[in-house]
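Take a look at the structures below.
A short reminder: the numbers here are calculations on the coordinates, not readings from a lab. Nothing here was measured: the structure is a model prediction, and the numbers come from that model. Cβ atoms are built from the backbone, for glycine too; each structure is taken alone.
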Structure 1
């Protein structure tokens, strides 16, 4: 039986007249899209257009809720209460869902963005608040996250969870990502990225910044659209995986 993997990317992360990634070209490659919901990036026009393009390309659509932090792109620490987390996440899922419904589609997943997602991996209260928001909206939604508290809480409450692997990010020995504040957090060498992706998907291992090899087991591979050459890299990653016998399909088709 062939190995199956989903490839996802963050989408719609511009604002007003500003854009970050080439979403249109990425949507020809990825199988799932995490669409910004207006708090860390995105606005109603960008959300609507991104959803329409994703549906046209038969890409699974997910809400990408983040901290209410447009200036910091949702990557700064914020100390919020569980109620604030729950209601902020619910608000953002609801906003994106309106555009998806209006375009004749449906939501596939929820993928917390940036610092909110990082904290939910380690902070049980944040994880529980996100799970509560998802459950109160639609218990059929898949949660995309890293191994940790959010995955544990989601599975405990009966939600499907897709563990995320990162194509171009460096790993620490404890399976967390190297902070973007540290040198080498993002891997730019294409051949290195391709080999790491093959090893993660086919062998379930990855080399850390210390040179150790750790086990990783994931359902979806994240490619970052806001790094230089991301479209070409995503295309090569997909082609390399397919050539190795891996099936690339959106999550709701097989998870």
Structure 2
């Protein structure tokens, strides 16, 4: 479909297995913002991880993605309906949605078109929340290797939209009445193997491999291994940058 950059279908299974999971406190906060909890729309759901948690708060969840491959690998509870449609053309009824969530994806959207749809499908008192997470951090030694890998090895293979993530979503238009939010972060205990699996989900890594016929993660792995220092697991954290607002 026109305008959709499908950068994740090829690694959709790895994406589902290796992406960081969001903190429960984030969903406690979001669910507490709405008057009703009848329907949530998780837009650009990817592997469905946000939808699965939303399903514990809402009677029904529609989890949509423009990538059929992502939906094939998504999993969630019985009150989640997965659907394939673009963010800018939602197959949802007018004034039907209490909460719209976009996790790590709004930077790919055509903003004006998506926001028009958000206004159409949101019921009175509805809330929209979009968030991204920044570059992960663990130890100073591992972080130094991560920075070199991110900037020097795969830096030029990132799509231009990554600038929105690097800018913490501060440059993304958000024409809604803002809601102050607490600070959230992702915290996981990961092995080096877990970290490597996560790096393979990066679109820049996939593009590097396609264009060069070689594996940048494999090439850099000895540096990561040395920096990791033999630990079985290490705490890895990601800062979350959230925008939340009242739609009507």
Structure 3
């Protein structure tokens, strides 16, 4: 999904290139967007369905838009869908993401400090589902928008709890989708001279919360007193 101006068409184009190099066989690559300008012709661009939020002036609907992927009829699309955030970097094979057992699969959100791996929350940078099979996720949200936003910090918390309560929530193997900021940056003080690395078993590196692929490639962080060396391997993967 691409909306607004934060990410340009180059993110879509590079994501397609990475998927094409790492996924065997034929597939359809869909971008739900409000602006298809500059997107390569292999990508089918379709409008983002309305979420029907009652926004206050200046309020953004943000990542809640992801819930529209669960429309009962999403532009007539059918089949198994693998959702990928625009700012991920694909570094390994993707075929297993379509054969891994489970009704709905998502990244188990990354443990922080005292938190453990038993949290049910999923990180929605990468999730797989059957198109049209979870329309109740979106229907329930639209019917209880204010309560859902009051009870859940963001869309992935809402989504995780909703599907967990139905017994449908499953997770990718932990090694497949590492976090760049938690798993790729060497521990202090070696982060000052060691380059960020690709963890063993990684398939898709997730960039969330702090740094994006071009910043990591340039060795930039947006946290005070934090430091990373340039992650030069990103240039090998993050390209058309």
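Figures for the structure shown
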item: Structure from which 1.4 was derived, distance in nm of label points 7 Å out along Cα→Cβ at positions 39 and 143, options 1, 2, 3; result: 1
item: Label whose coordinates, when helix-only ellipticity at 222 nm (-39500 (n - 2.57) for each DSSP H run of 4 or more, over all residues; to 500) is calculated, return -9000 (choices 1, 2, 3); result: 2
item: Highest-scoring label, criterion being distance in nm of label points 7 Å out along Cα→Cβ at positions 23 and 207, among 1, 2, 3; result: 1
